[in-house]
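Pasting the structures here.
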Structure P
Amino acid sequence: MKFAVVRFPGSNCDQDAYHVLKDVVGVAVDYVWHEEKSVKGYDCIVLPGGFSYGDYLRTGAIARFSPIMDAVIAHAERGRFVMGICNGFQVLCEAHLLPGALVRNSRPKFSCKWVGCRIETTGTPWTQAARLGQVLRIPIAHGEGRYVADEATLDQLEAEDRVVLRYAGPGGTIDDQFNPNGSMRGIAGILNSGRNILGMMPHPERAAEKALGSADGKLLFDGMVRTLRAA
């Protein structure tokens with residue numbers, strides 16, 4: 001199996017993702033520059049966090065038109081795996097690979113802190129090893145991380161078991177006080193209808209080693225590796 005971490009101008013979490021995949025999880029991984037036009041040979045594509053193209057216009061709006069994105073979209077449409085973290089989630093929404101949008105936090109300031117993320121479904125390649133309701137301790141770092149969508153889309157995500165993570169407090173409590181950015185229904189991560197694309201705002205690659213304060217994020221990468229090995 002082999003992973004690819006896409007590098008856009010302004011990516012700043014690409015090295016973290018690469019390190020976790022190569023040195024912590026122990027799988028083959030390459031950097032792929034945004035001007036490349038192929039992702040052939042890769043099983044899972046990771047779009048990392050950062051400020052692609054300086055986040056001009058809107059977060060992820062320019063990165064969506066990078067040459068590499070045509071290949072990422074084709075990869076996803078073939079049922080192959082894609083994971084978008086923070087800015088990567090924003091890019092996936094701009095590319096319409098995931099529904100909804102990420103907009104400015106309800107409190108208009110950059111938020112960088114540890115949060116609780118409750119596992120809402122174990123029926124995904126990333127969360128199959130988790131317990132339903134398990135709360136992961138993972139950091140966020142964003143100014144435009146508030147997930148929004150129309151009510152019909154939100155209802156569909158709920159009905160199809162596509163809400164993967166929700167911001168939560170101790171014991172899994174869902175309440176506005178534990179929602180760091182005002183995301184609708186506390187949503188922190190979602191799937192596409194084919195369940196092969198994950199977008200999430202929290203940074204699991206920054207919580208994959210105990211020395212960093214939490215290794216909870218490694219669970220998501222381990223889940224994907226288990227899926228690929230089974231295949």
Structure Q
Amino acid sequence: MRVAVVTFPGSNCDYDLYKAVQLVGGEPTFVWHRDRQLAGYDAVMLPGGFSYGDYLRAGAIARMSPIMDDVVAFAHRGGPVLGICNGFQILCEAGLLPGALVRNASLRFESKDVHIRVERADTLFTSDYDHGRVLRIPIAHGEGNYEAGEATLEQLEGDGRVAFRYVSADGEVTEAANPNGSWHNIAGIVNDRGNVLGMMPHPERATEAILGSTDGLGLFTSMLRSLAPAAA
């Protein structure tokens with residue numbers, strides 16, 4: 001699995017993603033935001049951080065980086081694209097995913113472990129998880145409050161495009177389990193083709209026991225397994 005890890009000015013989770021891909025046997029490469037070459041890659045990943053200092057709003061300027069034209073084209077060809085935290089914000093700004101990430105309901109930066117429930121176990125990002133499994137994954141964001149119009153939310157729910165949802169440790173959807181105010185406790189969504197995933201929690205920070213959790217590793221092994229025929 002050859003993976004392009006796109007780095008923007010202000011990215012700070014790019015190396016975490018690089019290491020996560022390496023851990024599962026993939027071949028990551030850093031791709032600078034000014035580059036215009038994604039040929040030969042099996043997947044593209046947009047890391048967390050504060051691209052362009054989150055000026056205007058999170059992801060708004062990064063969306064206009066030269067590489068994003070190629071990321072959009074890659075996704076439209078069916079290529080797998082993963083956006084984590086700031087990467088999720090960029091995917092929404094680029095129109096690859098619906099809705100927007102706005103200020104946390106607390107108006108504070110939230111950095112802690114949360115629990116999320118696997119709502120879809122049949123995507124290329126989640127196939128190594130069981131449906132309904134509860135994962136402990138860290139978050140670190142100030143603008144992670146997912147919002148969308150009622151029609152969009154109904155479509156996401158109706159089409160089964162909610163990939164992860166914030167829940168309590170025992171898997172219950174509660175207001176207390178929602179760390180940022182996201183509508184419907186949404187923690188991650190996929191596009192209609194299932195090849196683009198955006199999520200606010202950081203699975204790349206939950207891949208080794210020394211980090212406190214290995215619950216995020218399944219996302220990367222899922223991608224490796226799903227892409228193995230294409231990478232062969």
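The numbers here are math on the coordinates, done by the rules we state, and not lab data. Just so it is clear, the structure is predicted and the values come from calculations on it, not from any experiment. Cβ atoms are built from the backbone, for glycine too; each structure is taken alone.
Between structures P, Q, the greatest calculated value of distance in nm of label points 7 Å out along Cα→Cβ at positions 123 and 163 is seen in P. Each of the structures P, Q was assessed by distance in nm of label points 7 Å out along Cα→Cβ at positions 99 and 203; the largest value belongs to P.
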